[in-house]
1. If distance in nm of label points 7 Å out along Cα→Cβ at positions 58 and 210 is computed to be 4.0, which of I, II, III is the source?
2. Given a value of 50, 38, 36 for Cα extents along the principal axes in Å, point me to the structure among I, II, III it was derived from.
Structure I
Amino acid sequence: MTRIAIIGASGGIGKAFVEHYAGREETALIHAFSRSGHVFTHNNVQSFSIDIADPVSIEHAAASVADYSLDLVIVATGILHADDGLPLQPERALHELDAEKMQRVFAINTIGPAMLMKYFLPLLNKKTRSVFAVLSARVGSISDNRLGGWYSYRASKAALNMLVKTAAIETRRLDRHAIVVGLHPGTVNSNLSRPFQARVARDKLFSPAYSVERLAEVLDNLDPADSGGCFAWDGQRVPA
């Protein structure tokens, strides 16, 4: 029986992850973390609040499940645009760069996941195979960048991929069963991608449920030798 923590459980992909794993017979319990503390109706799901921009909140969240050994941790958080008090859009050119907005992107896409690694990686089950997976993006690949633009988002995901690689190296020394990876979900029909879907081919725009189904299959087939890598929804390794 598996115990799972899903951070970002109220978003499109995070919620689909909760629904997917809640329906698996082997799932004993899911700890679903979100800023809103979204409540799920499944008997094997417990809801908690978390603010990934606040390291204290992350520390408290990890402490709330510290009595459990986790078999799977999924971080399904991220920011690309926003229309709130600090409007945010991906930059198309250098003259659009804004330090405050860049800091916000890095706070959510890079620093938050790094703090989650700090507090949740030690909670992985050391007696058997366990996985810590965080949503990354193909646009975070340096060698695959052919179009430019989206400076903050690309850089924040590239930095995240480096954090995954570095954490995987350290974790391997402490737990040979652990797997630490990034995941590229494809272009998913969610709030994050909605303003940028116009040029996406219909067969390349995935529902959250479809993307999660494929990503779960990828997670099922990873082994410790894959730790430190970033894998797309189709199982292909995303180049660094």
Structure II
Amino acid sequence: MNFNMSITEQLSKIKSELPEHVSLVAVSKTKPKEDLLEAYNVGQRIFGENKIQEMVEKHQQLPKDIQWHMIGHVQRNKVKYMASFVSLIHGVDNFKLLKEINKEAKKHDRIIDCLFQLKIAQEDSKFGMTEQEIGSIINSDEFSEMTNINVVGLMGMATFTDNQNQIKEEFSLLKSTFNTLMSQKHSNFNPKVLSMGMSGDFELAIECGSTMVRIGSTIFGSRNYTK
């Protein structure tokens, strides 16, 4: 981030660089609501958080036309706290979590959009499923009966490395998996979103087919981890 530029200026610069078909998730985790409001006031409506409690607090305090994306790892016992308002859950990495989201969405008479998380990174710390696991889910009878979720695509996180070739290979794997799964549309599986790319690699992700990028530090500056 250019520290001489404001949030407004950074956001405007990034948006001017994004193709029309690519959505921007402003990753606002650990940032105060004043920072989010500055981005909101210049037109940003999609914000990404990785902790449900923090997202709930911000949802209560900020304008109600904001679309809240849960971009972090989700614990099943916390789904209930965001089920009434969350717009998109990025990191669905197992079937039990999907069932919990469906159950809680039903309580609020909502259909919650989700993304399956494909494991593309070589790091053990990254969550996600294999293509085979995702295929088994979407072809199961139990999945077809879930009427309160809509899986709208895939997300993935590349290995944290400076090796651009490795990152490109991982993004390309995600894109090819997405292309394969597109032929398997169901009533609640409608893949059109490919969420990949963050502050350090979003240009490469877009080259590889991303339709949604998650950018935080480039907009808001380095995060406040002491919060």
Structure III
Amino acid sequence: MADGDRVLVVDDDPPLRRMLARTLSAEGFDVTVAADGGAALVEVQQAPPDVIVLDVAMPAIDGLSVCRRLRSRGLPTPILMLTARDAVADRVAGLEAGADDYLVKPFAVPELVARLHALTRRGRSTDSVLAYADLTLDVAARSASRGGRAIELTGREVALLELLLRESGRPVTRDRALAEIWDDAAEPNVVDRYVTRLRRKLGEPPLIRTLRGTGFQLRA
């Protein structure tokens, strides 16, 4: 982690908010806090952070709504959602809203710190604009296009496409995709489901090839 990475902690629980501020400050983060979704939107507009810790269940504007609004503005900042709900549907809702990671309360603080380190490293990845054949991905802007046609992608879809693009046609195993993009709670076939969605969004002719028993690769 680079010294002074800016993290915005958004949670309506004052004790938890204070604990996270102290802990993350001790880890070297430059911490800003917000007590609700409206305050979070204002903070991001005034000074975009390097990573956001965002509680799902908040009054007025909840975490999912905040996440959707930030992504609709084109904000590329990694977002980690915090929630007390562990159902698969709840995790999917957070990821579909544009979150990059998901952590269920109660959580171990070292795990939260490790995930934030990974997200900030990902956010500083080199080569912001990646291309293969007629496909282009602007990682920083989270925007993709093929043959001049804009493609709308979720946070996980961007991460998966980025991984495939950075390998420049070399095979990417399912295990590697799971390790780099998902967490231990992910279902084994989640990579295949996201590849299917990417294929549909990227259109014809297909660019992602399935390698039986191995994984996937980009191949024009």
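1. Answer for the origin of the read-out: III.
2. I
Any read-out appearing in this document is the output of simple, stated calculations on the displayed coordinates, not a laboratory observation. Note that the structure is a prediction, hence the values are computed from the model and not measured. Cβ atoms are built from the backbone, for glycine too; each structure is taken alone.
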